[in-house]
Structure P
Amino acid sequence: MRSVELLRVLARALVSRPDRVQVTEMERETHVVLSLEVAEEDVGRVIGREGQIIKAIRKVIRTTGGPRGKKTVVEVVGRGD
């Protein structure tokens, strides 16, 4: 499973509004940025107390390996609409 799909599955399992989860991948020269967009009210659920959940998500995503072994960075963005 690609990192993008894995991140999407993990995030949808955590949030109250899974229909608002979007993951975008931006490839840079030295790393890959996965931008995780969730509903504004779900940001805390994805980050967790003291950042424990997002740290665990980042660790899982890192172990899957990015394209050509590049470092993968996960960013969380709240969407308010």
Structure Q
Amino acid sequence: MDREALLKRLMAADFALHETVLFLDVHPKNRKAMEYYRKMQAQREELAEQYRKNFGPLTYYEVKSGEWNWTDYPWPWQN
């Protein structure tokens, strides 16, 4: 999978999670919304892991190696 396509899928999952959180803030007992949130949360984590494996960390919080390498990859505007 190419980097840009994976990032777009990841952004879509982030958007869906954010919107679901807003809905759950107003409707905290909505079971379907909570199920959807969990589904999207798992999908987002899977996409993020796929990205990390192929292209490196998404944020500096994810740098786990002994090297500061998160800036070794192209910035979004460098594509």
Structure R
Amino acid sequence: MPVTFYMDEHIHRATEIKQILFSQYQDFLIESNRRQSQNIQFSGVIFARQSIVSIGQCINDLELIGKLGYPEEFINQVQFLPL
């Protein structure tokens, strides 16, 4: 099965349980873009490139998002780290 099938399943499940996905895997960007262009709702993706953001910075940014963000702000959105 193509890799994008798994991305689709992960995003679909996260949307069902109303959770935002965090990933450093670029195929999530491809799947998010496909969903945006086809108006398929998803709960949101937070993405960080490993070559740009340290694990510590990811944790700090994710903690900030968790404390100050609202899940509905991320619907159909891709948020890039660092903030």
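Thinking only about distance in nm of label points 7 Å out along Cα→Cβ at positions 15 and 55, which of P, Q, R has the largest value? Show your work: numbers first, answer last.
On the way: P: 2.3; Q: 1.6; R: 3.2.
Comparing P, Q, R by distance in nm of label points 7 Å out along Cα→Cβ at positions 15 and 55, the maximum is at R.
Identify the structure, out of P, Q, R, from whose coordinates helix-only ellipticity at 222 nm (-39500 (n - 2.57) for each DSSP H run of 4 or more, over all residues; to 500) was calculated to give -15000.
Details: P: -11000; Q: -22000; R: -15000.
Checking each candidate, the match is R.
Computed from the coordinates by the stated procedures, all read-outs in this text should not be read as laboratory data. Worth saying up front: this structure is predicted, and the values here are computed from it rather than measured. Cβ atoms are built from the backbone, for glycine too; each structure is taken alone.
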